[in-house]
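The structures come next, written out as structure tokens.
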Structure P
């Protein structure tokens, strides 16, 4: 969904990109570093964080669209 944060491997770099945008928000040399940054971005944006493996398949998906107290936010 547009606005979600996606961590992916492309051109020998791990990247975080906002879904719907062409350019990466940031890059990292390691998967762990990119996932950590992507998770932080998704939490700050209160959106979904999608992590893709090197072959492009979805490795994990975490939903941060809840309030800080764990209460689901109203739909947009």
Structure Q
């Protein structure tokens, strides 16, 4: 059923392209709307799949590295 509806929609869009500038304008507006909606859906999916604090482990390791590096520099200067 979805395939049939897709075929009908593609046919309608093809007919719009032959209606001149108005048909091409409508066709472009539909395509831009679909692309815009796709980006919004991808962003929502990304927010659900990737947790907000996924980089905390990387940040913790980096901060630990900075602390260890500073401690080594203090020991080297103190010796």
Structure R
């Protein structure tokens, strides 16, 4: 199992990501991922935690520690 993912931004009220774009992410402890942003795709400053595990196998992740809402979707494998 690879610890690298491609996540699609489905919602961003902060302006660091572009909705509909794909971003690289790396899985870290506890199911959390570190994800890049528009300015630094390989950045590891943003931590997103799983917020929903869907029946089709996809996962929604939400960036924590910010005032707005940022959500990413991992495609079903």
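Could you figure out which one of P, Q, R the value -30000 for helix-only ellipticity at 222 nm (-39500 (n - 2.57) for each DSSP H run of 4 or more, over all residues; to 500) was computed from? Considering all the candidates, the number was obtained from Q.
Taking semi-axes √(5λ) of the Cα gyration tensor in Å from the coordinates of each of P, Q, R, which one would give 23, 12, 11?
Going through each structure in turn, the value belongs to P.
No lab work stands behind these numbers, since they all come straight from the coordinates. If you're wondering where the values come from, they're calculated on a predicted model, not measured in any experiment.
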